[in-house]
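**Q** Below are structures written as structure tokens.
Just so you know, all these numbers are worked out from the coordinates, no wet-lab data involved. Computed from a prediction, not measured in an experiment: that's the story for all the values here. Cβ atoms are built from the backbone, for glycine too; each structure is taken alone.
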Structure I
Amino acid sequence: MKRSLTLLAVVIAVSAGAGYGYVHGKLPQREGEVAIAGLQAPVSVRYDSRGVPHLQAQNEQDLYRALGYVHAQDRLFQMEIMRRLARGELAEVLGEKLVPTDTLFRSLRIRDQAALMVQRQDRQSPAWQALQAYLEGINSWQASHPKPIEFDLLGITPRPFTAEDTLSIAGYLAYSFAAAFRTEPALTYIRDQLGPQYLNIFDLGWQPEGALAAPLAAADWRSLEALARLSHDALGDAGIPQFEGSNAWAVAGSRTRSGKPLLAGDPHISFAVPAVWYEAELSAPGFNLYGYFQALNPFALLGHNRDFGWSLTMFQNDDVDLIAERTNPENTDQVMIDGTWQTVEKTEQTLAVKGEAPVTLSLRRSPHGPIVNEVLGATAGTTPVAMWWAFLETENPILDGFYQLNRADTLGKMREAAAKVQAPGLNFVWANARGDIGWWAAAQLPIRPEGVNPTFILDGASPQADKLGFYPFSANPQQENPARGYIVSANYQPPSAVPVPGYYNLPDRGRQLDRHLANPDVKWDTQNSQALQLDTASDHGPRTLAPLLATLRSVAEGDEEKELVEQLAAWSGDYPLDSISATLFNQFLYELAFAALHDELGDTWFPVLISTRAIDAALPRLAADAESPWWSTRGANARTDRTAIVRIAWQKSVKHLRDTLGSDPASWQWGKAHTLTHNHPLGVKKPLNLLLNVGPFAAPGTHEVPNNLSAKIGPAPWPVTYGPSTRRLIDFADAGQALTSNPVGQSGVPFDRHFSDQAEDYINGRYSKASLGIIPSQSTLRLMPSQ
């Protein structure tokens, strides 16, 4: 017995030692000295207490090569999984389940466009040379170190990273902004299958000139619904963050306590492990920037130094049109364009599938763009649906744009840099220490024929699908040093001299920010700006409830329910962790949507519609319109009205919360029902979820409040899906002590001490210093030229 126990102890010790050695060999190196091929001179990398590298190089090429090296050791798996998503190569490592996602991304032609963009690059430009140095740094680390744990688990064979990979990820970024795949089919279905009166809650009039000449068949609608679901699920299935919205504002020195401009920003992106942004300070002669970098991009998408800084939000402009093509009855490879039959282009591609035979894709492209619904195979309808996408149709010198933006310290330089970002559409909110503030909506906006509403699927055989050119950048919405002394951007529709169709967010979040920023009695600093970023209120809830309160009072049963209604009537629209009214309203909103809309839309289109931004504006309008046709339940024995639907929604809400959270309403606290878990791409597999996912945490805030920790519309409980991907505050009186927040941690390496060390601070609204220059260094890594 003793010998057996001793042997068992030895086996456990050896296994534990081997496990420790295996994990330790995967961890980033943050001190010591390493030789790297291609360096011209030593580079110092000082790490602060959060694991953020501060790089000091003697020239720009060395700086970007070193950035690639340290970025790779913290985030190589993130780089790998993102390039595979963008290029349609996930099934090769994740298996057959990802074939639909790969098929979708191949049909988008992102990899083809990336190759074309690479061909157009000036090989002597500073941006191209910086990208090449950065990629060489990544590949140098990959070639000289053990594979990440995820590579071992998935059997990934390392291969070099290329410029095509970087520009493919720019395509993924543009795709993640596009709402057309979900919104246009859903609204066209409502228009054509239900009737014009059902469009009123979307603030869309009936336009008979916009109707398709040849109505779509039932099979076409099924394929479009499948396409909408696939586009929604694609990023979630891969565990890749999707861009959803953002807040940003700049306040002129006349309105701040310090007398210098103040910049605030918090882009709203789906949560994941690793975090979206990689923070790093870059320094070389003549250049310094504290930046927030995405995988495989050497240029910061967010950044600041002592002289200037910027944040971004989604423009939300509609840069994708879905177009129903008319085929030649005698030749299905021809479509009607401008009164003539034109032949579609056909190509084949092969998908590698882990453990399965390769899949051959037949892809077609009409003169309008790639045909996207046929990749659904047997479920595709008979009508080809093409996609016109600005990312595929513009020059889009985005590399040069962001290279210049990282150096844009004047209004003129910033304006010039923003003009080069043509897809995806982005709002740049900018400030500098000299006292200037500015905002530019960056996108190349297409000129569509007059009267065309691209919210619906367009008829490819008519002129409505034509593009008449692009508006000049000078026509884009923008402001420079406005007289009111501040700029705010929050994804709502901006005033514009030219038509800018889009999928804009509700105005409530922006209105809440503007209400505070407009107060002339407030002098802004980083302290009260923190409170504004963390604000959990807006008037969305109260204004949605207002026309329904009388009805709710009439349908509530018993003293307890009547008291709950009165609490809702007094509710300010705030979402702190202890709020009961927030929980009740959120459940009621879903039940109201389901009771009113599901009978018309069914199990197919209802989930699609509630995944779009269109539903956010529709529900307050629905609540206010007692005569809306949506209140009448199809197939019911007797006609229903708003009162009947509100009664059903209220009763179901109360029952669901009692069943889910407890019979006592005092237990219906928001923080118990609304939680945040940061999910790793491999965390969907048990027990890897216990090792790789971070959370859950009780989460304040909600959809469309400044602290936009958002969950999907649905029944309680609500897992948070997206929110502020970082929170930044820069007062240019002392930009060297800016404030920042990371939702999880700087490192993407499991078991590293910086893998999740910031998660609790983030959810509790605590900030860290984003220090410039001399920092309290925790360790120093010296990168040396190889002999």
Structure II
Amino acid sequence: MTNAAEPAQPRPAAAVPALAPAAVPTSVPTASYRLQLQPGFTLRDATAAVPYLAALGVSHLHLSPLLEPVPGSAHGYDTVDHGRIAEQLGGEPALRALAAEAHRHGLRLLADVVPNHMAVPAPEHLNRPLWQVLRDGPDSPYARWFDIDWQALPGPPDAPERGRVLLPLLGDRLGAVLDQLVVDGDTLRYHDHVLPLRPGTERLPLPELLARQWYRPAWWRLARTELNYRRFFTVNELIAVRVEDPEVFEATHGVLLRLHRAGVLDGFRIDHPDGLADPRGYLERLAEATGGAYTVVEKILTGEERLPADWPCAGTTGYDALHRIDGVLTDHAGACRLAGAYEAFLTGAGPAGEPCADPHPAQAAARQGRADMTGPEGELAAEVERLVRLAVRLGATEPAHADHPPGRLRAALRRLLTGYPAYRPYVRPGEPLPEASSRQLHEALASDGEPTDATDRFVAGLAEGALGRGPEQDEFAVRFAQTAAAVAAKGVEDTAFYRWNALLSLNEVGGEPARPGLRPEDFHAWCHYVERHWPHTMTVLSTHDTKRSADARARLAVLAEQPEAWAAEAAAWSTAAGSGPAARFDPDSDWLLWQTLVAAWPATPERLIAAVLKAAREAKVHTSWTTQNVRFERALADRVHAVFGNPGLLPRIEGYVAALAPYARSNTLAAALLHLTVPGVPDLYQGSEEPLYTLVDPDNRRAVDLGALAVRLTDSPVARAGDLAREKLHLTTTALHLRRTRPLGAHRPLTAVGPAAGHLLAFGRGPDVLTAVTRLPYGLAREGGWRGTELHLPDGGGWTDELTGRPVPSGPVLVKDLLADLPVALLTRRGRA
């Protein structure tokens, strides 16, 4: 480890050699398998799992971030050193050994890339470029690496115009912890933090010494309003990197691109492209450096938003697929009735109006969540203030834009950011704003129904890049886009999705709780769109970021088919649990607890407490991460313990989950088969080849026993009735091997005929592969089953159900016979290879 007092000197960015493009583009995966690398599951463990993953049938291993993170990091998104593969994972030798073993089994590697940010670690010398910036200020060759607004804070007394960096790391106001700051040689220590001292200031009295630094240690609460470096969302410990600078790109990507040229890595997953100044430019540079390697981007598409057509990548990481697959398996009308039952549960009265009519309460929650982020004390107030400062400076230098008061500029920015309907506009200074982004900006201005004034239009013009060119005009447009992405992520997914909890399976990344369910015809239209425009995009059902795994959501989807029964059950559970403090505090917490129990059953009290506490803190209604209400949080924990200590309630919960099981099984297998056969490249999350009932991170990032899965894979080649784990594993490996042995053709919707036709979703993939799955299984059972419903299988030879081995004739077939053993079927035409 580097000595804190004498950190190793990083090489200036300008000295990094240019990167040559890869010689051979990577082939497209047939399917990938995501592995969460961490100290408890290293590259060596991944190497040991290669034979199993090859036998499972994937073509690529999808590795979480590889570069050196903060020691002990369980996720790897907190990079401290771009110059080496993480030692805690085994380093570059272990990665090369993994690649060699993977290649021996016909597999390739995809790597997760984190271009947006680095860690602000403790001790700070772990991030050597940042250490040098803190020591040498804006004169450091690394000052260009980080997105710092040097004009926000006055600099040291001898250079007030140069600025300095706010470091929100103190546990209290500076005056209250001054005696805890210790000068140690050429460093300043505060608990685990070790900061460099500006050369020549080591012997000054402490107050003067602090004033002379290029940074200002400050109370952590000041980050909301005073922070002057861009970060990852609201995480102070992740400082943004200016990867749009070619030299910074080369320095931060050099190791990964070298390993790509060497054939160790074959493709890339790009984390959080919405945080980048120029996502398209970044992808163009990456494509040039790799010769067009397979690359997907973690782009969250809201509603009908489309991935920009000019991005040189294979597509997204697949949340749009998750949204459609979940949607087509969710009962729209029932979800609407469930929303009404939820409102009644909270208020004790009936819903105020039609539950799914606009304005929908979930939309109101999303709007309020965005507004909360940008308010005077909001978590992103500092980012808004940076934009206000830019606008004020523009007014001071451009008479045409003068005299917009800071308060009105602030209000106009909040209005735009609150109403913006997608993640961000895709502005590139000097180019016309894409039509979709321009339309969304105008929708944002009109979304509150209030008239606009000159300041609103001025701010919107700046955000659109329509008020001329110049360094500050360009910076405003770019910074607005980056801020909009943070507001969307934190205000909606990490706030509103924890405030409106009618059906938790809807509150997922990229989801729209106000628009539950998806008609089969709309599902097929999406499939056609994908195969036309992004045929190699990634598709997912579970990830390290999903709030609930696919099988947990499959259980919850059944509740939308029995909304009145679920509401009565939830009320009965609340009564049985007693009228303790948590119930008096917030009935919403009870509703969330009961659905979380259903989703994760069987679960330990510790897992449940962690999930409901995180939900309450993210909601920011009764408690939050920064202002914890100890009394409320203790009441929530006591509520969970009371449930697990109630001998009458636990059997009732267990019985209810057991009653859901046949329908949840149907949803689980249907979602799995759709995932593996729709257009795109399926990415399986570790352990999801068997039923996986995980909750929000860190619950979903626990290491998986792949050795045990390998034993079960070889134990029996066929599914066993009543054994969902064996059924799902068999379905997964069967579909994966089918994908590897024959390319899937064009998506062709097939329609059943009969009284239960709406409960069958079927399509062909080319002439020789056909998928059929049950949808809305509880309603199907209540209506009396398939009742003579038929599906016409295309003529030209018989078919085989790959999941059961049974032959199926072409022509009309009774669905009850086709799905006699499983609620899904994967058919291939006999005699075709």
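**Q** For which of I, II does helix-only ellipticity at 222 nm (-39500 (n - 2.57) for each DSSP H run of 4 or more, over all residues; to 500), calculated from the coordinates, equal -13000?
**A** That value comes from structure II.
**Q** Work out which structure the value 6.1 belongs to, where distance in nm of label points 7 Å out along Cα→Cβ at positions 142 and 558 was derived from one of I, II.
**A** Of the structures listed, the value fits I.
**Q** Also, quick follow-up: To test your reading of the models, identify which of I, II gives 19.9 for mean count of other Cβ atoms within 10 Å over residues 126-133 when calculated.
**A** I
**Q** Of the structures labelled I, II, which one yields 84, 79, 70 when Cα extents along the principal axes in Å is computed from its coordinates?
**A** Attributed to the structure labelled I.
**Q** When relative contact order in percent (Cα under 8 Å, 6 or more apart) is calculated for each of the structures I, II, which structure yields the highest value? Provide the component values of the computation, followed by the final result.
**A** Working: I: 19; II: 12.
Comparing I, II by relative contact order in percent (Cα under 8 Å, 6 or more apart), the maximum is at I.
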